[in-house]
Structure I
Amino acid sequence: MTERSVTHATFTIERTYDASPERVFAAFADPEIKGQWFRGPDEWDDSGLELDFRVGGRERTSGGPKGEWVSAYEATYHDIVPNERIVSSYDMRIDGNLISVSLATVELKPEGDATRLIFTEQGAYLDAFDNAEGREEGTRGLLDALGRVLERQAATA
């Protein structure tokens with residue numbers, strides 16, 4: 001039997017992108033763009049992205065190493081201020097087992113021609129299946145991938 005536990009933690013990550021707040025916001029709001037960066041490594045199985053980007057809307061995706069475990073993400077949007085703020089709650093599951101529930105806030109701040117993104121997550125990590133350190137590392141990787149997508153967009157514009 002699994003010993004039940006919960007660990008609460010908060011982390012904040014900041015990135016500055018050479019893109020306007022409108023372009024960074026679009027990378028969260030547009031399913032085609034978000035699907036390019038909000039995903040696991042190329043060698044993973046990937047369910048694709050379902051995105052209903054509106055207050056009350058939901059987002060779903062899943063994937064994992066081929067033939068191994070499956071990680072599932074499901075979010076609900078609570079607050080959206082175009083080009084400024086996105087607040088959502090989400091849960092993560094591994095092979096159907098709930099491993100965490102989080103509140104995530106994305107803030108976009110113009111800095112000249114660039115945008116400073118501030119990502120804050122407040123999480124409840126359950127039964128020692130997950131932890132804030134691993135989640136922060138994964139989120140850093142996703143935000144780095146977002147930066148690469150924004151760079152490719154600028155190069156082809």
Structure II
Amino acid sequence: MPNGRREKGDTVRWWPLLLPFAYALHVGEEWWGGEGVFVWTERVFGEQLSPLRFVVLNAVIWPLFAALTVLAIRHAAYEWFLVTFATLVVVNALLHVLGTVVFGSYSPGLVTGLLLYVPVGSLILVGGRRKLPQTRFVAAVAFGVVIHAVVAVVAFA
């Protein structure tokens with residue numbers, strides 16, 4: 001793979017497509033789970049996440065997330081995207097756990113975060129740690145944290 005492309009006969013592992021699949025289920029849980037993420041965030045933070053903003057953000061982010069996941073699966077040079085996305089979803093899951101514990105109420109997104117984001121994200125992070133050079137791995141993890149922070153700021157702006 002000198003040019004970063006997978007060669008004919010290389011094994012392509014499609015299971016990382018579980019990331020965008022988990023993301024879609026997670027968005028559904030945030031929308032319909034419990035009192036819904038809109039009511040929950042307003043109640044615990046005093047800050048409302050607009051349903052329209054939620055829909056628009058996810059309508060833009062999900063297709064990009066899915067397309068870049070496919071790119072990373074097909075082209076080894078972009079495997080760092082998987083680590084970035086895995087970091088993003090694991091951080092999101094941990095924040096749902098933290099919110100549930102700190103505020104003593106179910107944070108919509110907790111179940112898919114724990115049952116899908118943590119295991120799939122962890123497997124990708126472990127694999128990425130083995131496959132990527134350390135500096136690229138660390139940069140991809142940092143990028144995932146930054147993206148999560150930027151999305152949170154945009155969501156509540």
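Here, each number is a calculation from the coordinates, and none is a lab measurement. Predicted, not measured: the structure shown is a model, and the values here were computed from it. Cβ atoms are built from the backbone, for glycine too; each structure is taken alone.
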Checklist outcome for this item: The value 53, 27, 25 for Cα extents along the principal axes in Å, derived from one of I, II, belongs to structure II
Checklist entry - For mean count of other Cβ atoms within 10 Å over residues 59-66, which of the structures I, II scores highest? => result I
Checklist entry - helix-only ellipticity at 222 nm (-39500 (n - 2.57) for each DSSP H run of 4 or more, over all residues; to 500) computed as -8500: which structure among I, II? => result I
